[in-house]
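Peer 1: Several structures are given next for inspection.
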Structure 1
Amino acid sequence: MQFGIGVSAHVNNWEFIRYAEELGYDRAWVGDSQMIWSDCYATLALAAHHTTRIQLGTGVSIAGTRIAPVTAHSIASIAALAPGRVFLGLGTGHTAMRVMGQDPMRVKAFREYLRVVRSLLDGAAVDYTYDGKTREIQFLHRDRRFLELGHRIPIYVAANGPRALAAAGEFGDGFITVGGEPEVFTPKLDGIRAGAAKAGRTLGDDFHTAFITTSCVLGPGDSLSDERVIDETGSWVGCELHFYYEVWKDNGENDDLIPDHFRDAWPDYLERVRNMKLPPDARFREIHDGHLVYLQPDERRFVTPAAIEKGCLVGEPDAIIEHVRRLEAAGIGEIALWPPMDCERKVLEDFARHVMPAFR
């Protein structure tokens, strides 16, 4: 089992990544969302300069905000600073697109995007279509080392829906998702394998599987309703709440898609959305406020013990270790923790001290 961190991209967060490396974390996933964070590649460049071991990449880069050749060249530029320890996470843009009032990229376009990026990172020439014109493109000046393509840069696809999972199987070297429990994760992995088989691929043992969550290590007598526990888990629970709201809305307000741990609070949350200050076509700015950085104060009441327990790795050390072993047995290769910025050091320290030694 590997352990990673999710990073809310801030140009000063290179120091946090260096600290995670010192704690023994394996991978840093730097978020990409242009309306709420610093540029992910600027953050990665600084982290690459100040670290020596930890794997560095996007968590995840958003296809809809950069054309494919730019994304390929950006991550290959980071690889020139940290050869052999760079990866590219790619997704359709759940938050980055929505905070511009736009929809995530359609899977058909995303599949084409993956095809072009993979070919370019392999150093190959590839047909690329821009504004209706298709031409063959390839990176030039390879001998000048502007980019580093000598070490394969793996692509880890962010996927949840069936078509995106199939695309991950066709083009990805791995995938990252939310919801890592075996009953949720295993069908996703089956969908990836089916996509790979349809494309004539067989996924090897090195196909990387990861999921994002956060953690809170409890002590004797601690309760899931304690303020400290809510502080350490709240931004993740809020992120999940916003994600499920968008999925519910995009699917015709289908109540079957409401998770059980949010079901009792759902009418209250919908009332909160209706009472937001901005008009309906601008509410995305309020809905996603604080995304993975902090918990909106008005949403603290939605961070219930049930939501914490379902969405986070929480418990005393032995309980978390047992939970992680179950996830590992189900085929998960990495757990990436994304704590709120105000608590991120403590969350990572607690997990590194009390949980990670059992897997080293």
Structure 2
Amino acid sequence: MLNLDNVELVKKTDALGMLDLTMGYPKQFAEGLELAQKQFQAVPKAFDHVIILGTGGGSAASGNLLRSYLFDRMAVPLFVNQGYTVPRWVDAGTLAIVVSHSGNTEEILAATEQAVAQGAQVVALTAGGKLKAMAEEKSFATIEVPGGLMPRAALGYIFVPILHILEQYGLVEGCLKELDETIALFEELGKKWGPESPFDENLAKQIAAKLYRRVPVVYGSLPFTDSVAWRWKNQFGENSKVPAFWNAIPALHHDEIVGWDAEGAITGQFAVIFLKDKEDNEKIQKRIQITKQILSERASIAIEVETVGESRLARLFSLVCLGDFISCYLPILGGIDPTPVAIIDLFKQKMGQ
């Protein structure tokens, strides 16, 4: 197992710089807001619903994080759509925010065509590609963001502009005021959890070591940290190259929890992480503690992590940031670069045949 305090070796293993991108969140989130403000202005408008068309690490992750963050702050439904088609209810009363960092995601291009055909008002967010060309052809409002990044490492260029769009249309208000604290917190957490911070003082390195050669199961809670659990699961897949699973409390107590009574040593291969926040109500807190008590006797390890920060936005991204660092350190422990996604490249190659 690689020594995570050997900074030179850590950086050599992380040859394509995923840790640097994670450390760069403060700059990226500030730039994301600046780009959005320069490129998109709108007058408030009434919509019946909002749909975010996006897949995977950056796009759908941003949509789901927004869904949690705005759960009790938006008066209209927000729906995240990852497939080739859109629901029948999409119509002229729908704001469709279309996100494809590359601009060439086939599912999103197909879903956008259908959303347009059903009358939705479209705003595109992209670094170029076919989506940019479609936006120019159909005169969509567009926010163009920097390319060349793995979408999963471009949250600041996706989440922040979408939040700006929602505020411009009057669907939410005052949320971007929480961005200053969030950026300052990123700076602080980068010093605490970055590669220069020693193992004995670095929570991200410590948790990565506990997860080494185990299968992570991440449990958030509804309605806030469930989206973060989904993000952690995806980051373990893309960055750490390990299968991982997620679910949300209280929903998992009605079905999945029974699976932990599997016979033999199966459950001992899993490590459970519970995500906590100060907004969790008393019932959720009690459920987390009971679940941890039960699963501590079944899983190999059970870990609790809690949000830090004051505003909801800062707290949300404190957990996102921690998960991103952990997911980078975990493969590095085994000498693996977190950035390449060979199996996704193979799948795309076969889809193109």
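Peer 1: Of structures 1, 2, which gives 0.40 when FRET efficiency 1/(1 + (r/R0)^6) of positions 100 and 204 (r between Cβ atoms, R0 = 35 Å, to 0.05) is computed from the coordinates? Intermediate results must be reported in sequence, preceding the final value.
Peer 2: Numbers: 1: 0.40; 2: 0.75.
This figure was derived from 1.
Peer 1: Given a computed value of 18 for relative contact order in percent (Cα under 8 Å, 6 or more apart), which structure among 1, 2 does it belong to?
Peer 2: 1
Peer 1: Among 1, 2, considering only mean count of other Cβ atoms within 10 Å over residues 84-91, which has the greatest calculated value?
Peer 2: Details: 1: 23.2; 2: 15.1.
Structure 1 comes out on top.
Peer 1: Quick check on the output: 3.1 is distance in nm of label points 7 Å out along Cα→Cβ at positions 44 and 116, derived from one of 1, 2. Which one produced it?
Peer 2: Attributed to the structure labelled 2.
Every number in this text was worked out from the coordinates using simple rules, so none of it is lab data. Predicted, not measured: the structure shown is a model, and the values here were computed from it. Cβ atoms are built from the backbone, for glycine too; each structure is taken alone.
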